[in-house]
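The data blocks that follow each hold one structure.
Every number here is computed from the coordinates shown, using simple stated rules; none is lab data. Remember, predicted model here, so these are calculated numbers, not experimental data. Cβ atoms are built from the backbone, for glycine too; each structure is taken alone.
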Structure 1
Amino acid sequence: EDRIYVECSTAKDLLLAYLGSVAAARFFARDEMAFKKLHALSVRGLRTIQERLESVYSSERLAEALDSLGEEVPYHPNGGRQDSEGLLPTFPEIYGYGPQDSFYEDDYIDALQMLSSALDEAFFKKVELALSGTDGKLRHPPIKSRTRMRNKLGDPDDHLGKAKPRPAHNIDTIRCSATFADARSLTKGYHALVQAFGVPVRVKNNFRADFNPATSYGYRSVMMNLRFDTGVTFDEVFGSSQETEMAQSAKSDWDTIADNQVSREAGNAMKRILREWFRHESMRSVPIAMAAEVQLILAPYLKARKESHLLYKVARCSGADALVSDAAGRALENKCGDQKALKAATQRMQVRVAALIEQRTHHAHGVAEDCSLASCTTIDLE
């Protein structure tokens, strides 16, 4: 069929809720062929979309227009890591476990989640400002989920065989996208981001002629992993026992966030990371710099991405267990302890961190930047 994707957002939500349920897990366990059939159906739908996108790629001569973007960025054989030089520090052993141990890797995932939650709003604001002179339309999705990062650890085509700690390969935990009308405006957006953030950590330009579109079902974008140098320290973001107003405010917010996690285990892990890593005396004064991603997209590819979202969620999973885990993980994130207290503390923390980073940025540059966003539009496509 030409259209086997789910277009209605309500229907998508219902289907995802089912796929993440105990009922779905039992169904797939009873019928081993069910996931294979669903996977094949999803891939067939994605291939139909791919044909349409390749027609756009050829007719608009996008290889010629966009092939050179990212050529100035050094190639990273390992794809880039959060613990590369100039980014996150190497965290100390935790309860005797080091970077080679699964316990350490599990906590590393939670640490990335906490850092991403803290810096997400500030990063988006900086991207918004950088693209204010373009016609880019911004989308701000949620940070990468714990479940998705954990699923990657077991995938032989992803992080399974990578250098440890393997979660450091997640350089897109903070992400947003900018959609442009044509190749010229996308190029303008690319250079605006380079000017704002400096030379990217990595650029994956899927508009290049040597890119194999079969690996992404025809979807193409320019993925820029940027170094977000915040100018603030772990102590200022996560708090400590110091008797300053800033430290106590940060500590109070994060203690509230940890107390209202989905489970006691998750809350205890967060408290452990705060105590043993972020508030450790060796980390308190360390400035935070982290890789974050901006995807530059052309309008036809955004339309296809919306159509293929659910299909791709199925196609990227290697088995039924991974699919159920992925779908269930997102649902659980909306069922944490005291939702009202958690939301209030998280928003308060993000506003405080974003304001502090903006203040440090202005002080470092010695200028008062114009925060007008007359040309750049933010859109919600969830």
Structure 2
Amino acid sequence: MQAKILFVIPDLGGGGAEKILVNLVNNLDTKKFDVSVLVMFDGGVNRQFLSPKIKYRAVFKRYHRGLVRTLKLFKPEFLFQQLIGDEYDVVVSFYESYFTRIVAGGTGKTKLVSWVHRNFSTTYRMENFFRSKKELLKYYANFDRTYFVSQMALESFINEVADERASYSVVPNVVETDIIRRQATEALPLKFDPSYFNLLGIGRFTHVKGFERLIRTIARLRDEDDLKVHLYLLGQGELRAEYQKLIQELQMNMAITILAYDANPYKYLKAANLYIVSSFYEGLSTTTTEALIVGTPVLTVNVSGASELLADGRAGVITENNDESLYLGIRKVLTTDGYLADLKSRAIERGNDFNTDRIVAIVEKKIMEIVD
């Protein structure tokens, strides 16, 4: 008999958690699981990749301002019954949001799971989705299991929310390894100049991704170190115009290119000499995993999951999470003879560790443990 599993998430937009969720549900064994996805808002770039075998439902067709404030007027138990109900064996809040509070209101035989992607000690405050910190602590205790994408996320959760429990564990992100490698061989719509160091950053154009400081770092590498570097930024978001303005102010139009959104970022990753994560904080960087899978060296500031993905720095470069360390780290990689080539060989080796079937099997085992 199939176990009925519901995953909830605000939407299927272009973020890493949304992509990971689609990867996971598409690969779950349909003989074991009857899988559904519930979103608050319809659409998002990852909606197109959701398998037809997955049941899908949206509460609203478009975004509603003030939703979080409105949801906090109602008790989680009421919201759970209105939006979810008791028909599922397991309900998973796959991303920290107002849905976490709603899922925590589940009662009866339904098993409740929280999936934590973020570092709780950052400026991202989960209590914003609850009436108070007291309510957050009360309802987080309702979850039968809490999974974390990284050890750092788990430790920050313990420090901020609750004591360590047996119901907590780290679960790796699911990535479509074969698809990534196949799509990475597709032709680029533009040509990277081989006489330059071609660097790449990928993500939503929001403050948290740190692209502004990365742009300023590239300007320093050109102006202070006279390095032939070209940065490509791939993504979309509300800060795109601000980035363009900053690039013009720094006179970096010939050294920095903002690319249009592309559903296949892997061909850019494979073509780049170095992939850079400049975020102020992350959950577990999906793009870092993807870079390693296609064999591209990675330099990241120290964010949640970086140590695990890069094998404590053996498979890539991890710098302190500040502007100066980011600059010095990139400069060292680009100016030290043989360093980039050595990083590439390590990235290729590490990339072989990410296997879709192995990680999906881990998740399936954990779900079955709850159901049984």
Q: For mean count of other Cβ atoms within 10 Å over residues 247-254, the calculated result is 13.6, so let me know which of 1, 2 that is.
A: 2
(Q) One of 1, 2 was used to compute mean count of other Cβ atoms within 10 Å over residues 15-22, and the result was 16.5. Which label is that? (A) 1
(Q) When Kirkwood radius over Cα pairs in Å is compared over structures 1, 2, which one is greatest? (A) 1
Q: Supply the structure label, taken from 1, 2, corresponding to percent of Cα pairs over 25 Å apart, for residues 55-166 alone with the calculated value 44.
A: 1
Q.
Ranked on relative contact order in percent (Cα under 8 Å, 6 or more apart), which label among 1, 2 comes first with the largest value?
A. 1
Q | Identity of the structure behind 3.4 (criterion: distance in nm of label points 7 Å out along Cα→Cβ at positions 311 and 343, calculated), options 1, 2 | A | 1
Q.
Out of 1, 2, which has the highest value for mean count of other Cβ atoms within 10 Å over residues 87-94?
A. 2
Q | At a computed -10500 (helix-only ellipticity at 222 nm (-39500 (n - 2.57) for each DSSP H run of 4 or more, over all residues; to 500)), which of 1, 2 | A | 2
**Q.** distance in nm of label points 7 Å out along Cα→Cβ at positions 79 and 359 from the coordinates reads 3.9; which among 1, 2
**A.** 1
Q | Per mean count of other Cβ atoms within 10 Å over residues 31-38, the highest-valued of structures 1, 2 | A | 2
